[in-house]
Structure I
Amino acid sequence: MTSFALSDDHENFRKVVRDFAEREVAPHVARWDRDKYLPLDVVRQMGELGLFGLVVPEEFGGAGGDFTSLCVAIEELGRVDQSIGITLEAGVGLGINPILTYGTDEQKQTWLPDLVAGRALAGFGLTEPEAGSDAGATRTRAVLADGQWTLNGAKAFITNSGTDMTSLVTVTARTGENEISSIIVPSGTPGFVVEPPYEKLGWHISDTHGLTFDDCRVPEENLLGRRGDGFRQFLAVLDDGRIAIAALAVGLAQACLDLSVDYAKGRTTFGTPIGSRQGVAFALSDLAVSVEAARLLTYKAAAMKDASAPPAQLKQAASIAKLYATEAAVTATRTATQVFGGNGFMEEYPVARFYRDAKILEIGEGTSEVQRMLIARGLGLPVQ
């Protein structure tokens, strides 16, 4: 049986990331959220700290570390702010990982050094206006002629796609009647239009755009992996991403627990702290249980990833972790807001921001409904 207890090295690394998050992010995050501003200087500092290169081999400038370390970093950043956490998660899982896993040597040498160093960001163009959970319904097309791919179509909700640091977006497109391929589209390519940023409920600091491709031409060698492998590629990418999103959710749930316990100790009504009342104390006890369970499920899945567990087992573990942790995070924000009472409804308190940020966790990189479907299939049930 795979052990998933975190090592001393992991816990020491956690302290490093926590110190960075509390020093460089926490004092400013309320203002960044209000201004909907992604601080690229902080992203570059994350690169200097080595966070984007945690799972990347040393030959490309990375640390050659394990996936568990990446989850620790995402959890700790997410504990302070979810937008900064998702910037790292998407930068590695959706930006670096496809090129690292499926790219040619030339593609890796061209794109990875800057991405790994945090000098650049990359996005992954999968979701479309009419193809979300049903990603196989992709309508974006790429036609090969005279050594060039010509792309036409649109993508939606793409993270890290429109910053001044964005160097490329990997795009899934139909390259035949029944085939989907992945193609690298560099930023600034004629016909590649980054739409205005979305007005979002949460994740205000995160960079999110729709993308349009209008006779956008890139060289034939920008094909990522084999032609027709795009569907298989993004399924594998999402399996890893689900574990990372679970880690992000654990960070949020832990923050809600910590904030609520502190508030319950200090807030008094009728002459005593509200934490002395069973209604509050029991709610926070339940929250502590769910945080612990979510963390264990997440790091079990991460340990299985590091141990190269069989794909079917890893998929099941990733879906279980993602489903439980994200739903626990949403519940945690409701509990925290209730404990804070009227103050929980005020933007000056972090729990209000966490409340807004939490819901997308149950949607991005596979909705809760999709996770239940995958888990059911893993049980051998013929669910559609």
Structure II
Amino acid sequence: MKFLIAADSFKDSLSAYEVGEAVWQGILAAMPDADVVNSPMADGGEGTIDALLACMDGAEREVIVHDPLMNKIPTRYAVLEEDTVFIESARSSGLPLVPFNLRDPMKTNSYGLGEQIKDAVRNGYRNIVISLGGSATNDGGVGMLQALGWKFHDHEGELLGNEENPLLKVASFTDDERISELDQCSFTIASDVTNPFYGENGAAHIFARQKGATDEDIVELDKGLRKLAGLFKDAYGVDLQAVEGAGAAGGLGGGIAAGLKGALQSGVESIAVLTSLEEKVAAADVIFTGEGSLDRQSLMGKVPVGVAKLAKKHGKKVIGIAGRIDTDLKEVNQYLDAAFSIQTECRSLEEALKGQITEKQIRATVEQVVRLFM
């Protein structure tokens, strides 16, 4: 029997690859002669590059960039094919890069992401995939575009620098000095966020508070995004409110869509294409998938649902495992043939998240499931 493992990471416990290895051991414990493939999955957030490089040829390229507070840091992006790179925005503009007491989207920007893109473009890569998730910024991509040659000005016509959040002062911009090679590039935005650029469901109102914004800050940030959207529409003819997901990562989705003509794509779908997941699904008899918490967010296009849709397309059995299941199983079973929590006894959250405990529980649970196929 052929098994495919296409699981996401169990956050704060095991990487996607490690989850897959534990599932693999559980399968073999019950069926030693099974044919097993581990193809780690992700949805575009933190850890996506690790999942990609675990199941496909590629390497990481190091570059020095500025973090959200404009401190220089080393970071990396993945070179996947001769002409393709994958950039995690969180590695340059992510919330974990900012100390808790300094988190403030009025003072952070996405300049470092622009530097990552610039390095890739200058080194000849033309197919650029950018994952959006976990950002510390809410600048509509202004900082990113500054790093790529855009010039933004305030109401007095003064050139804005790249300190703090330039969005708050933007009144006009020019792109005459942007990197010319950008015209030769294609940009794909890997994100599962569907929020609009501004408004009550936009980048500022939905996401800025978790980045440190106050109620007053959110109003100002939203006002800045509205102004920027108007400037982008005048210059590029793009109505960002009509672009689903433009509000991702503090408006980075919109900045890339307008300035770089980026196409938004589901994060799960992007990773599935890059890893040739559908071909692996078609060749398998049974697919295991899962993530740390199987809940309502999972049902909105996360890894388990994305994998399950491919499995159903090819008429394959698909089984989900999770550290916890926090939603109606009837909803889960719309996608997964069955879903199992790996918890077999009462433990504190701290203990349950320990890698060795999670690994042991996955192996034990999967072994019992596979015995049903014998």
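Derivation of every value follows stated rules applied to the coordinates shown; laboratory data play no part. Values in this document were obtained by computation on a predicted structure and should not be read as measured data. Cβ atoms are built from the backbone, for glycine too; each structure is taken alone.
Looking at mean count of other Cβ atoms within 10 Å over residues 51-58, point out which structure of I, II has the largest value. It would help to have the intermediate numbers written out before the result.
Numbers: I: 22.4; II: 18.6.
Answer by largest value of mean count of other Cβ atoms within 10 Å over residues 51-58: I.
Can you spot which of I, II the value 24.5 was calculated from, given it is mean count of other Cβ atoms within 10 Å over residues 83-90?
Values: I: 27.9; II: 24.5.
Working through the options, I get structure II.
So Rg and Dmax of the Cα atoms in Å, computed for just one structure, reads 21.5, 75; which one of I, II is that?
II
Out of I, II, which structure matches -10500 when helix-only ellipticity at 222 nm (-39500 (n - 2.57) for each DSSP H run of 4 or more, over all residues; to 500) is calculated?
Of the structures listed, the value fits II.
When you work out Kirkwood radius over Cα pairs in Å, for residues 299-338 alone for each of the structures I, II, which one comes out largest?
With respect to Kirkwood radius over Cα pairs in Å, for residues 299-338 alone, the highest-scoring structure among I, II is I.
Assuming -0.46, -0.77, -1.21 is log10 I(q)/I(0) by the Debye sum over Cα atoms at q = 0.10, 0.14, 0.18 Å⁻¹, for residues 99-274 alone as calculated from a single structure, say which of I, II it is. Could the numbers behind the result be given before it?
Working: I: -0.46, -0.77, -1.21; II: -0.33, -0.67, -1.13.
Going through each structure in turn, the value belongs to I.
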